[in-house]
Structure P
Amino acid sequence: MKIKSLIFLGIVQSCLFLNAQVKSVDPVEYVNPLMGTQSLHNLTNGNTYPRICRPWRMNYWNPQTGKMGDGWAYTYTAEKIRGFKQTHQPSPWMNDYGQFSIMPVTGKLVFAEDERASWFSHKAEVSKPYYYSVYLADHDVTTEITTTERAAHFQITFPENEKSSIVIDAFDKGSYIKIIPSENKIIGYTTRNSGGVSENFKNYFVLVFDKKFLTNSTWIDKVLSADKLEAEGKHVGAIIGFRTKKGEKVNVKIASSFISFEQAELNLKNELANASFEETVSQSKTEWNKVLGKIAVEDTNEDQLKTFYSCLYRTVCFPQKQYEINKDGDIVHYSPYNGKVLPGYMYAGTGFWDTFRALYPLLNLVYPSINKEMQEGLINDYKEGGFLPEWSSPGFRNVMVGNNSASVVSDAYMKGLRGYDINTLYEALQHGANNEGPMDAVGRKGVQYYNTLGYVPYDVKINENAARTLEYAYDDFAIWKLAKALDRPKKEINLLEKRMMNYKNLYNPSVGLMSGRNKDGSFPANFNPFKWGDAFTEGNSWHYSWSVFHDIQGLIDLMGGEKNFTAKLDDVFTMPPVFDDSYYGAVIHEIREMQIMNMGQYAHGNQPIQHMIYLYNYAGEPWKTQYWSREVMNRLYKPTPDGYCGDEDNGQTSAWYIFSAMGFYPVCPATDEYVLGAPLFKKTTLQLENGKQFIINAPNNSETNKYVNELKWDNAPHTKNYINHFDVLKGGELNFDMTSSPNFKRGTTKEAFPYSYSTSK
C-alpha cells in the first residue's frame with residue numbers, strides 16, 4: 001500500500017512538474033489599455049484611450065466619454081459614457097475621421113448624447129485589447145465588444161424591459177442612415193473628419209442585428225421621426241427598439257469601409273460571417289498573443305511585466321491599415337489624396353517626427369513583414385499625393401517639422417527589408433528633400449535657404465528653424481546611406497554627404513549649444529537656451545542640441561571633447577527645470593511635464609531628447625546610460641491610468657521603453673547599430689521572423705543591480721557599447737553580468753564607441 005502511494009505521489013508530482021514546465025503565459029493578459037488615459041489638456045499622462053482592436057487594424061473601437069467631435073474621446077476621470085465609437089484617431093490632438101457610435105438605452109426614447117449618457121464605474125469595466133465590457137448603470141445594460149480588423153461584434157445584455165433600444169449616431173458634418181427592418185440591418189455613412197481627406201470622403205457602415213426590430217425611428221439634427229426609415233442631413237441617426245427579457249443578449253455585428261456600402265458588407269462577411277461572440281473573442285486573443293509573444297520577458301516584477309506588454313500593445317497599434325480586400329481578393333484602398341479607389345497597400349495614423357526614432361526601428365527588428373507592407377503603402381502615398389507624408393491622418397496633415405520620412409524609408413532598407421520598389425521611394429526622398437510641399441509640414445519648409453546657406457535662418461519668418469535644420473541634416477544622412485546602398489551617382493552622394501554636416505552651422509560657441517542663426521551668419525542676441533519653441537519644436541536648446549544622431553563624435557568635438565560633452569549631459573539632469581514660455585504665451589503641457597518630474601531639464605514626455613541618455617556610450621561613460629535608462633523606466637512608466645510622462649505619441653514613447661527594457665536603443669536609425677543600455681528583465685527572448693531566437697540574459701538583475709559589469713555574446717566577451725542588427729538576426733545569447741556598482745573600465749575606449757560619421761572613414 002505504501003509503495004502504491006509513493007508511486008501515485010510520484011506520478012502526481014511529475015504531472016505537476018510537467019504542467020509547470022509547459023505552462024504558457026498570455027502576454028495580452030498583462031496589457032492595461034487604460035494606461036495613459038488619465039490625461040488633461042494642460043497635463044498629459046499618455047493621452048491615450050482604450051483601443052479595442054487587432055494589431056495594425058483598420059478600425060479601433062472605444063468607449064466614448066467625450067462629446068461628439070472632441071478628440072479627448074475617453075478620459076479616465078469621466079463619469080459617464082455617451083456611446084461606443086468606431087475611430088481612426090491617432091491622438092486627441094489630431095482628432096478623428098470615419099467615426100460613428102452606438103449606444104444601448106432603456107426606458108424613455110432618448111438619442112441626444114447628453115440624454116443617452118450613462119454613469120459607469122471602472123470597478124464594473126473590463127478593458128483588454130481583444131475585449132471590452134462595461135455596465136451602464138442608468139440603463140441597467142452591460143455592453144461587451146470584440147473586434148476584427150475592419151469589423152466589430154457587440155453583445156449587449158438587457159434587463160426585462162418593454163422599451164429597450166439601440167441608438168446609432170452617424171455624427172454631424174454630413175451623414176446618412178437607413179433602417180432595413182426585413183434584414184435586421186442598418187446602413188449609413190459618416191463624413192465627419194478633421195482634415196487629411198478628399199472632398200468625396202465617406203466612411204460607410206453596416207450593422208446587422210440578431211433580433212427583429214419592434215420600433216424604428218430616425219432623426220435629423222434634433223428632430224426625431226417615428227417609423228421613418230431613412231435620413232440624410234447635417235447630423236442624422238437611428239433608433240431601433242424591442243422588448244427584452246431579463247438577461248437577454250442582443251448581438252450586433254458591425255463593419256465599415258472607406259470605399260462603398262458593398263465593400264462594408266463584404267468586410268462584414270469576410271471577417272465575422274457566422275462567428276459567435278465567444279469565437280471572435282478567442283480569435284482576437286490568439287492574434288494578440290501571437291504578436292505580443294514575439295518578445296517574451298521573464299521576471300518576478302508583475303508591474304514591470306504589465307508596463308512592458310502595455311507598451312508593446314501600443315507600439316503595434318500604429319500605423320493602421322487603410323486598405324481593404326475586394327470581392328476578387330485584391331488589396332485596394334481609398335486614396336485620401338485624390339478620392340479614388342486604387343490597388344495596393346496604404347497605412348495611416350502616425351507622425352514620423354515622433355516614430356522614426358524607435359517605433360519604425362522596432363518594426364524592422366521584430367515585425368519586418370508588416371513594415372514591408374507599410375513601405376509599399378508609402379509608394380502609393382507618393383504616387384497619389386506627390387510627396388511622402390510626414391504626418392498622415394489619413395492623408396497629409398500640417399503638423400510638426402522635418403523630413404523624417406527619409407529615416408523611415410532608409411532604415412527599413414538598411415535593416416534588410418526587400419521586395420518592394422525602393423527606387424521609387426528613393427525618388428520620393430529626393431523630391432521631398434529638395435522641394436517645399438503643399439503645406440509647411442510636407443517636403444522641406446525653407447529648403448532654398450537650407451540648400452544655399454546650410455541652415456534655415458532664424459530671421460526669415462520660418463518658425464522652428466533650428467529644429468528644421470538639425471532634422472534636415474540627419475535626414476540627408478539617411479538619404480545618403482540609402483544612396484550609397486543603391487549605388488547612386490557620385491555627385492548625388494557627395495552632395496548629401498556635404499549637407500548632412502549642416503548641423504555644425506547651428507553650433508553657437510558662445511553658449512556651447514545649438515541655436516537659431518540669422519541670415520547674415522550672426523547668432524541672435526540674448527539667446528536663451530531655456531526658451532521653448534521659437535527656433536525649436538516643442539522643446540528648447542537643451543533638448544535639441546543632441547539631435548545629431550549620425551555624428552555624435554562631431555558634436556563631441558564641437559563641445560570641446562568627451563569630458564565637456566558628458567558634463568553637459570550631466571547638466572541636463574542637475575539643472576533646475578526652469579523655462580521660458582514666451583513663444584507660446586502660456587505653459588504648454590510639454591513644459592509642465594518636464595517641470596514636475598524632478599529630472600532637471602530632461603523632458604522625456606516629448607521626443608527630441610529621448611535618445612540623449614544613450615549618448616554617454618559615445619564618450620566613455622556607459623554606466624551613466626545604464627543608470628539613467630533604469631531611472632526613467634522605473635520612475636516615468638507605470639501600468640496605470642497615469643502611467644506615461646507626457647503624450648505617448650503613436651507608439652514612440654512606448655517603443656523607447658521596449659528597446660530600453662531589452663537593453664539597447666536605436667540612437668541612429670539608418671545605421672545597423674543599437675546602442676547598449678542595461679536590460680530591465682532577467683530574461684528576454686525575441687522570436688525573430690527568420691525563425692531564429694535572440695535571448696538576452698541578465699539572471700542577477702535586480703532593483704540595485706542596474707549596472708553592466710561584463711557582457712558576453714554567447715560565450716565570447718563583448719566589449720563594444722553597441723550591437724549589430726544583422727548579428728542579432730543570426731540569433732544567439734547576449735549575457736549581461738549585472739552588478740550594483742558601475743564598472744568604470746568597460747566601454748571606455750574609442751574602439752567601444754558606437755557609429756559616428758566623423759570616425760567612420
Structure Q
Amino acid sequence: MKKSLYIAAALMAIVGCSKSELAPETAGTHDINVSVAVSTGDDTRAVFDGDSHIKFEKGDYFYAAVAKKETPTKGVKVAKSKGAAAGVYYSIFKIKDFEATAPVFDGELWSIVDADFADEYNFYGVFPAAAVNTAYSEEDLTSWTVKIPEEQTATQTSWYNRADIMLVKPITISTSNNSHDDQYGEYSTVNSEKVKFAHLFGFGKITFAGVPEVYANQVVKSVKIEAVGENKALAGRYTVDITKDIEEVEAKAASTIAYINLPGDGTTTVADYAAWFVANTGTFDVKITVFTNKADLVFERKGLVIKRSSIAEPTVNFKSSDTVASHDVALADGENWKNTVTVSKAITSTYKERAWGDGDKKMTFSIAYPGSGNSNYGHYTSTANGYAQLLAYQNIQGGKVVLSSAADFSGMKEVMINLGIYNNNVTADFTLSVVKNGKQYDLGKVNVTGSNQNAEGKDYYFTTTTESESGQLVLTVDNFSDTNCRPYIGTISINPAPGIVLDSKTIKVTKDAHSETVDCGVYAATSEPTVTVADDAKEWLSASWASNKLTVTVAENTGKKRTGTITIKAKGLSETTETVTVEQASATAVNYKLSVTAADMYKVLKAEADRLTNEEQEVDPLTGYPVTAKFTAKGVEDPSKTTEVGIYGAKLYIGSATESMFKSKGSIKCTSAIGTITKIVVTAENKMKAGAYDDFVLKLSADGNSWSKVNANALSYEGDGPYTSTAVIEDDSVNWFDIVALGSWGSALPVYGFEVTFTTD
C-alpha cells in the first residue's frame with residue numbers, strides 16, 4: 001500500500017425499498033447498496049515520494065457505519081446478509097478492482113427497520129477492517145477500538161498496509177431522490193458525494209549510518225523498536241470517535257504495547273536497511289535493536305517524534321555508547337562447547353533455526369537445502385542413548401543438505417560430531433568445514449552407511465589448522481546413494497575430551513600363546529595413551545599401544561575360558577578412560593552339536609502316540625500335544641563325547657508325524673541351560689524371522705526367564721520352500737533357545753529338523 005495523507009472519493013448510493021412480503025418477518029424492509037469510488041483528485045495531499053494516491057491490494061475491505069442525523073453518534077442496526085434480521089452496527093465494504101485508477105469499494109446496508117429508516121444518514125468508516133477491534137454489537141460510534149499491530153510486515157519501500165489505519169471523513173448520504181419505479185415496484189435513488197480517507201496515526205522510516213563495517217555488512221534478521229521512556233504507548237489498542245472529522249479525533253489509549261517488530265528480507269544489510277513502521281503519535285525515548293545472524297546492535301535514542309499523517313525519517317548514527325552483543329562463541333584454551341540434541345532444541349518445519357549449546361554459550365544453527373524447491377525440513381529422532389537431529393525428514397531433494405552455525409566459533413582445536421543415517425544401507429558423504437571471511441576450509445570428509453532406526457550413530461573427530469581455528473561451522477551432506485535418505489547428527493563437541501575409538505570393546509583370542517593387534521584411534525590427545533592390565537590378569541595377559549594400534553599378548557590357556565581387562569587412558573584438555581575386555585578361549589571346553597531330524601522326532605512322537613493308545617486315549621491328528629524328550633548331542637571335534645539335551649514341545653502333532661516331517665504349534669525349547677549357544681539351524685516350511693508380528697521366530701535367553709528374539713541381522717536363509725534358516729549368535733551369555741512356530745494365521749507349521757551348536761566348559 002503506497003502512502004498518502006488524504007484520499008478524495010466519490011460515493012454513490014443506490015437505495016431500494018423492498019416489499020415486506022419478500023423478506024423474513026424479523027428483517028427490516030430497507031436495503032441500501034453503496035459504492036465508494038476512490039479518486040486521486042487535486043485535493044489529494046500526498047506525503048509519500050512519487051505518489052499522489054494510495055494503491056490498494058486484492059481483498060482489501062473496510063468497515064462502515066451509518067447514523068441518523070438527529071442521533072449522529074448512535075449506529076443504525078443492519079444485517080450481516082440480505083434478508084436476515086438487523087443485529088450489527090457496521091457493514092463490510094469490499095474492494096471491487098484493486099488495480100483500477102479509481103478503485104471502488106462495494107457494500108450493503110441490509111434490513112434497516114422502519115423506525116431507523118431516514119432520508120439522510122451520516123456515513124462513517126475505518127480502513128482496514130482488520131484493525132477494528134470493536135464488537136459488532138457496539139451501538140456507540142464514539143468509542144470504536146482500533147489496533148496498531150506490534151508485528152508489522154513492512155518492506156524496504158513501505159510500511160505494513162494493515163497497520164495504516166484511516167478514517168472516512170464523515171459525509172451525508174441521501175435516500176430521498178426517487179428517480180424511477182422498476183418492474184418489481186422497488187424504488188431506486190442515486191446520490192453522489194465527496195469523501196476523504198485520512199491517516200489516524202503516524203509513520204517512521206529509520207535508517208542506520210556509521211555502523212562498523214563488520215556489522216554494517218551483516219544481513220538483518222529483524223528489528224525491534226521499543227519505547228523505554230515515560231511514554232510507552234507505541235502500538236496496541238486505542239479508542240476513537242469515528243463520527244468526528246480527522247482534525248478533531250483523539251486516539252485514546254486502551255491497551256497499549258511498547259514495541260514494534262519488523263522483519264528482514266533475508267538479503268538487506270544493516271547499512272542498507274530502512275525500518276518502515278506505523279506508530280501512535282507522540283514523543284518517544286526508544287531502544288532500537290537490530291538483529292543479525294552474528295550480533296544484536298542496540299541503539300538508544302531520545303525524542304523520536306511521531307506526528308499524525310507525517311513520516312519521521314531519522315538516520316541513527318552509530319555512537320561509542322551503542323552496544324553490540326556478538327553471537328560469536330569464543331573458547332579459551334581448554335574450554336569445551338557441547339550440544340546434546342533434545343526435542344526442544346530440534347530444528348523442524350516449525351522452528352527453522354535453534355540455539356544450541358548445553359552451557360551458557362549459545363549458538364544458532366539452521367539447515368538449508370541448496371538446489372531444492374521442495375519442502376525439505378529437519379526433525380528429531382530417537383536413538384539408543386537419547387535423541388538426534390534429523391537433517392531431513394523426507395526424501396532428500398536437491399542433492400545436498402547444509403547445517404551451519406549462524407555466527408563464528410573461535411579457539412577450535414578439535415571437533416567431535418556424532419553422525420549417522422536413519423535408512424539401512426544408504427550411503428552419503430559428510431564434510432565438516434570452517435568458513436572464515438568467505439573462504440572455506442574443509443576439516444575432513446567421511447562416508448557414512450545407514451543403520452537402523454534408533455541406532456546411536458558414530459563419533460567422528462576432525463582436527464583444525466591454524467587457519468581454521470575460528471569461523472562459521474558448516475556440515476555438508478551430499479553424494480547420496482538413494483534420495484530416500486535421512487541423515488542425522490547427535491552430539492557436537494568442540495574441543496572435546498580425548499576420544500578413544502575402538503571397533504569393539506571385547507577382544508576374543510584363541511587358547512594358544514600369541515599376540516594380536518587391533519586398529520584403534522585416539523583424538524584430541526596430547527600424547528600417546530597409556531595402557532594398564534588389571535592385576536588379576538597380569539600373569540597371562542599384557543598389552544601396549546603404538547601408532548593407533550592396540551597389541552595384546554596372551555600366554556597359552558590350559559584351563560577354562562578366562563577374561564582380563566585392559567584400561568586405556570588418553571590425556572588432552574581432560575582425561576578419557578576406556579576399558580577393553582580380553583576373552584581367551586577355554587582349553588577344556590567341548591563344542592557340541594544337537595541334530596534332531598524329522599525321523600528322530602518321529603520316534604519320540606510315535607512312542608507318545610502308542611502310550612496314549614495303550615491307555616485307551618484317542619489320538620487326534622489335528623491336535624497338538626505337550627511332549628518332553630531327551631536327545632543326544634555329539635562333540636564336534638570328538639564325536640565320542642556326548643551330552644543329553646532335554647527338549648519340550650508345547651504342541652506337537654503326534655498323530656500326523658512322519659519320518660520326513662512333523663508339525664508344531666508353539667514352543668520347541670530346551671528344558672535347562674545347555675551351554676553357550678553359537679548357532680541354530682532350522683528347516684521348516686516357513687522362513688524364521690524377527691519381526692513383531694511374525695509367526696515363526698527364534699527366542700533366546702541367558703537365564704530361562706527373560707527372553708528376546710534373535711536379531712534379524714543374525715539370520716540367513718537357503719532354499720525356496722522348505723527353507724533352511726540359520727541364526728549365528730555372538731552373545732556369550734545365551735544358554736537357552738526356544739523355536740516358536742505358529743504357522744500362517746496361527747496354524748501348525750511343518751518342521752523338517754533343527755540343529756543347535758553350543759559349548760560347555
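Derivation of every value follows stated rules applied to the coordinates shown; laboratory data play no part. Note that the structure is a prediction, hence the values are computed from the model and not measured. Cβ atoms are built from the backbone, for glycine too; each structure is taken alone.
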*Out of P, Q, which structure matches 20.6, 68 when Rg and Dmax of the Cα atoms in Å, for residues 334-581 alone is calculated?*
Q
*When percent of Cα pairs over 37 Å apart is calculated, the result is 42; to which of the structures P, Q does this value belong?*
P
_Test item: relative contact order in percent (Cα under 8 Å, 6 or more apart) calculated as 12, pick one of P, Q_ = P
_Which entry (P, Q) yields the derived value 7.2 for distance in nm of label points 7 Å out along Cα→Cβ at positions 94 and 702_ = Q
*Have a look at P, Q and say which one yields -1000 for helix-only ellipticity at 222 nm (-39500 (n - 2.57) for each DSSP H run of 4 or more, over all residues; to 500), as calculated.*
Q
_distance in nm of label points 7 Å out along Cα→Cβ at positions 110 and 678 - structure with the largest value, from P, Q_ = Q
